[in-house]
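The numbers here are math on the coordinates, done by the rules we state, and not lab data. The structure displayed is predicted, hence computed values, not measured ones. Cβ atoms are built from the backbone, for glycine too; each structure is taken alone.
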Structure 1
Amino acid sequence: MKTEKKTILRSELPLYTANYGKRTQRELFERNFKLIKILSGHTLLSAYDRQLYLETNTYAFVTPGGFSKIKMYPERHKPFRLMCLNFNDLFLEEYRRKNTIRKIQCTSHLPCFETIKTDPWLDAVFASLNYYTQEGNLPDEQLIHMKLTECLYVLKCKYHELYQGILQHSIGNKTDLQTFMTKNYMHNAPLERFAELSGRSLSTFRRDFQNIFGMQPHKWILQKRLETAYKRIVEYREKPSDIFWELGFETLAHFSRKFKEHYGYAPSKCPAINDEFNT
């Protein structure tokens, strides 16, 4: 648990970089608007029924208030590298105040993540930040704040719809819990995070969940994951090793144990599975 918390906090710093020499996958729990550039390698972002593939030198814009998963692949002779700017609530409130921008209810809906076209101004912002990290001389808090402000100015001039969305968007509104859980049950997050992203306190989340689903959250989430796994294995002939992480299980062994406890046999022994799955 301590390692997971450290990873989450680190990825929410105003300036965040990631370097991986081998294929790596992570779960993301977004609290901030993010602007990401892939410096080398490629990545696959996924959330519910949406996927986004990013190659080297492409950008992604991420909206807070949801779960997602990321798979990162290095190049043959280079590690996977990304750089991320986080626009947290504190920074945005200060920006609004200094620029006399009134926050109103936003009627437009921003997708959880999307690609944005490259632009020389945006490239210049990230090129300077990449120089600092390459030299191992990370910019201080004041300089990063200036870069965040510069980046917002670029968005205002070149990506005005995203700029407006950042300044007017808000999370924390109470969502329809049945819809929310149907979209997010496969994410391996603590209940506190499910409650937060559904716009509820933990106690309210537990009470609403019991009223809607008739059982405790942990039990429903596990049951839903196993039912989905069974369908994908039997109907779509997918291998257990290919789906366990996507459905929220940390390891294949953990998935196999829970599957057998629920169905009475291992996932590799499902009635309609081809013999090749047993190898």
Structure 2
Amino acid sequence: MRRPPRPGPRAQQRPAARPPRQQRSGTPASTLDPELCVVGRHPVEAVLEHQRARAERLYVQGGAASAPVTQLARRSGVPVEEVDAATLDTLAGRGLVHQGAVLRCAPYPYLAIEELDRAPNLTLVLDGVEDPRNLGAAARAAFALGASLVVVPQDRAAACTASAHKAAAGALSRLAVARVGNLRRALDQLKDKGAWLVGAEADAEQAPWQVDLRGPVAVVVGGEDRGLRRLTREACDFVVSIPMAAKGTSLNAADAATVLLYEALRQRRASTISP
């Protein structure tokens, strides 16, 4: 007896495809551009209070801790979206501690030196500081100690990114920052507008208190490793060094800027310059 032919293999039915996960309106699927976001409650609050035009959408984890920044955003007309912690981690990226708040922003509104009628009373110039955390720390000191302008080069230098905003604790939203294509030209413009330029270098012979820093003055600090570039140093009217108690040690750019800016503040509050 002949066997009936074996039936062919059954066509395997694929399970129905899952519908794509619906993403809430406005929630990006990946990390935000570090120049187009601000991370952390204090930096976010500073943008909402002092640079409202930059704010586009606030992402918060919700809860009592985020209530003040949420209320501030809603009063300012900024859309607010509650997301989970994992989404905030993705949005913030780069290992930043978001504290339950990430703000999507428009680009930072850098100032053009040409817009100034005259030099500010106190300016901080950072020549090639590449670490955004150093930029943020220096900006925080600048704002606290009375400077109203920070100048940075456009190339091979830190910009006002999320990391810089985090280190600045809101200061980058409360003072002006100029990002210039040619730092030497910018220094010459500040001089033409009435500023004296005081650079910091380890080999300088004068101490900061031996120079008049009562303004209008621009304090110029070099990068983390190389210090002031040659053209920058040549543009300075004075070059000073910060005496160190321990030999063979030095301060990073943000710390050096803090010391010099404090000396400028001390002189301005004193009746005479110390000998």
Among 1, 2, which structure scores highest (criterion: distance in nm of label points 7 Å out along Cα→Cβ at positions 55 and 175): 1
Identity of the structure behind 2.6 (criterion: distance in nm of label points 7 Å out along Cα→Cβ at positions 135 and 159, calculated), options 1, 2: 1
Per Cα Rg over 2.2 N^0.38 Å, for residues 127-198 alone, the highest-valued of structures 1, 2: 1
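Given that relative contact order in percent (Cα under 8 Å, 6 or more apart), derived from a single structure, equals 14, which label among 1, 2 identifies that structure?
On the way: 1: 14; 2: 19.
The structure behind it is 1.
Identify the structure, out of 1, 2, from whose coordinates distance in nm of label points 7 Å out along Cα→Cβ at positions 143 and 183 was calculated to give 2.3. Could you put the intermediate results ahead of the total?
On the way: 1: 3.9; 2: 2.3.
Going label by label, the one that fits is 2.
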Origin of the derived value -13500 (helix-only ellipticity at 222 nm (-39500 (n - 2.57) for each DSSP H run of 4 or more, over all residues; to 500); candidates 1, 2): 1
